[in-house]
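Since every read-out is calculated from the coordinates, none of them should be taken as a lab result. All values reported here derive from a predicted model rather than from experimental measurement. Cβ atoms are built from the backbone, for glycine too; each structure is taken alone.
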Structure P
């Protein structure tokens, strides 16, 4: 079953308080809360933010630090990026953690992170959609690194790009089971976020402003996918 991840837009504690109120009013519309660490200015505030969420809403938390290279605001790369993820895990419990596969130089790092959280290995390109061979190659890298879940997200330039992402999703699900998420971003790729015909493991939604191109409101996603947790 597709689980709905609510991506928060907060980068301050005051904004988060407002979002928590909004989340409570639609709590049945999502399954997991995604906190974007790259939106926060310092780790202490970030840890307090995660604590506020955990104290307020009984939902699993996904921690994501999205780098600038993959469409986020985070400047940390390589060892600094991985050290940051480990620091968050040791500072406060997070149920899931997003790890950009291109930052993983040694698969044993993933093993270490899996001790504390389920790992979503990810790859994003906001400029285009790679070839089929590149997409499947990236998923093979994720397999070698032994993440719990795999996520790819690309910006389509044509409807054919969307169909190629869907095809890679279906092939990957046949090989690896229900652990793969494949998103074609923007308006062109909306069906990859909303179709029950070829569902991904996760779909990402929002309360208000989309935090990635093409994101859909979580209430609408719940209408489409059904189910509550």
Structure Q
């Protein structure tokens, strides 16, 4: 009687992805990041309850479906950002970090790797992210971009300094090197979707408060005088 042995290797799709990552690392990362950035924008809008853009009645059904799903130019711009900015920057920065600490497994080396990531890589990525978001949101000048970076830098970097050491520690202790990219992509996707949702939710709340204030201003003042009787 023969018995079949079930392999404990990775899922076939994951194996194909890892093979593509090994043979074409930058291209694979760029496509992956573009898709994840696109999904972050779409999911964030849907989860936050952002009103869908109105489409003329005579437009084809496909356009109405895309609009109701929040698949718009902003989502496409986010995909372009992921493909052309986020993925290449992360590829070269993280790749340089891994090469610098290749073969070093001691506690001191691991701590130094985390510090290098927090103090060097995270600020560069945060600045690139904020600059890109400013441009996508319609910044018209370098001054507008710089103001956006200055306004949001410490908020972004504080979160990065919390999440990055935790995810790096998990990767160092529990994951083989070839799984680092999928793991960090997953962490960034979840975190990015959450912040996208929070920003949109706060924006909707602020817009509602402004509408309520405008409505109060438009109401006629009450005199408090009742009907006059003899």
Structure R
């Protein structure tokens, strides 16, 4: 098993959203106090990794989805760099997804850096997706958002909820299309999420939980052919 330790949010707010701390919170960026607290968290995670019996089994992702409210200059501080301790202890470092494609970051690192780029791919907003046409969007993202091969790319979040006409009957097909696409074009993926019971309304059949919970897909027998 490989374990990704995702700090996810940081003090002050990364993107003005609830997932970044709270709606309207941008206080992490250019805040030395918040930066200091953040590095304390990173140090604690590194100490845990170093003290484990298998440091190669871990990857650290120190933040999730920082947004460049004031332009790209914000993102300069939104990157911790590549802490030497990570490479020394054989744990890789994930550059948290920040609404930029892998190619945006490639020039900022040397080829030998122990870095993985994280991509998040969602389909419930911003594009005219449906359960019927979802495979074409998934395959397009896999082909066009996976970098130039200089660094590995991992799809750290994705789900099969579409913007329109969500269909129970097409869930298994779309899930397997995604798993196969990310496996072919990237270093794999992590579904969002393992267990989800949200009852939010969606367009089409069911609720959010019917499209966001991998546990539910297992219970539905989508992988019954696997021993």
I have 25, 22, 16 for semi-axes √(5λ) of the Cα gyration tensor in Å, calculated from one of the structures P, Q, R. Which structure is it? P
Out of P, Q, R, choose the structure whose coordinates give relative contact order in percent (Cα under 8 Å, 6 or more apart) equal to 25 when calculated. Q
Identity of the structure behind -0.47 (criterion: log10 I(q)/I(0) by the Debye sum over Cα atoms at q = 0.12 Å⁻¹, for residues 62-165 alone, calculated), options P, Q, R: R
Matching task: -24000 is the computed value of helix-only ellipticity at 222 nm (-39500 (n - 2.57) for each DSSP H run of 4 or more, over all residues; to 500). Pick the structure from P, Q, R. Q
Taking distance in nm of label points 7 Å out along Cα→Cβ at positions 38 and 214 for each of P, Q, R, the highest value is that of structure Q
